[in-house]
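Readers should treat all values here as calculations from the given coordinates under stated rules, not as data from a laboratory. The shown structure was predicted, so the numbers you read here are calculated from the model rather than taken from an experiment. Cβ atoms are built from the backbone, for glycine too; each structure is taken alone.
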Structure P
Amino acid sequence: MNIDYTVTALMFPAIPLIMGVYSNRFHTLSSLIRKIHDEYVFEKHTPPEWKDQLINLEKRIGVLKLSILFAAFGFLFNMLTVFGLYLQELFIARIIFGSCCLSMMISIIFFIIEIQISTKALRLHLSDMDIQFKE
């Protein structure tokens, strides 16, 4: 494969878009955690699935952190590819660009895992409603 600035330029729109998605997920997750915290501390309200929710939130935070971390490495590797091309180090630029693609793939895999965990969290919220509906 012949690599040049055009190939690396393909990643520039993708990386900020995916980082925006991750930032929105992180913001939503932090808002949810603050809301649950306030309900617990100020209103002394503890839902029945409290422990499961905490475990789920901790998993989501960890997985989302890894998603963001690998996307950031992907962005860094993409910039290093441009720098390698600038220095006319084609072999090194190819290796670094491969690292960029690999980092982005790992980031997306972690994001898919986070979506599965968040789906489980939604099921936890529905479970208490399901119990009340059956009664």
Structure Q
Amino acid sequence: MLRRWLPAGVLLLTGIVLTFAAGPVPLIVLAALAVAFSPLAFPRSIPAAEAQRRSAADGKPIVYWRPGCPFCLRLRATLGLRAHRAHWVDIWRDPEGAAAVRAVADGNETVPTVILAGEPLVNPDPRRIRAAL
């Protein structure tokens, strides 16, 4: 649980420390980045088994991600409001999700990994996913 919030916590703590030297601007900027890199910036994660069941029923893609991943953040930002049209699985919360990613990424936990129409895409171009949604 702690490692999910570690990137956001480090950014926030750095902002607090810099506030003493440079005023409130670093705190404001780093607090905004902390929110962006926290789990709060992503749709609610569900377990991999649930995501697979739902995807089979509704055809929506599955996005495997983890907090603090800049590539996941880029995908999330590119999708915008369309992000809710996919099922999101946090691989740090769900060991089954991490195993699913390792199975398609040569044993690595490379994220984002998207399962789109049954095809696994490891670190895909966000514009391709956006167009598919």
Structure R
Amino acid sequence: MEEATYRGTVYPWQCDHVGHMNIMWYVGKFDEANWNMFARLGLTPSYLRQSGRGMAGVQQNITYKRELFAGDIVDVRSRLLELREKSIRFVHEMRNAETGEIAATCEITAVHLDRQAHKSMPFEDAIREVAARQLAAEPATV
């Protein structure tokens, strides 16, 4: 896994009646990691605004392994798994930063799209090149 794509804290208001972080907040923290992952590939906010492109998640699979509680510090690291013509697949690993234990993993498939036409679009060559370098640098296993 690379450097962190998200780092934050679990707040008391993010916890449910059982006392642990509610699943909606896992999804939210993974979503924030998405945008940092995209930026690493060149899919920065300015690129998306200027090009009229966007990214849309089409599949998300979350595995919960350990509970997180109010005050826990969360660290998410992300890795690109696959690049296709119009889509990418990547995984996030959420850890309790203090203990190092994996709290959850999230595998996502996202599609590159034209925001006006609402249709998928091929990635630009520059983005494909950055993604190819990341794929070559990462181990193949999840």
Origin of the value -17000, where helix-only ellipticity at 222 nm (-39500 (n - 2.57) for each DSSP H run of 4 or more, over all residues; to 500) was derived from one of P, Q, R: Q
Value 69, 30, 20, calculated as Cα extents along the principal axes in Å, assigned to which of P, Q, R: P
Answer label among P, Q, R for the case where relative contact order in percent (Cα under 8 Å, 6 or more apart), calculated from the coordinates, equals 23: Q
Label whose coordinates, when distance in nm of label points 7 Å out along Cα→Cβ at positions 46 and 86 is calculated, return 1.5 (choices P, Q, R): Q
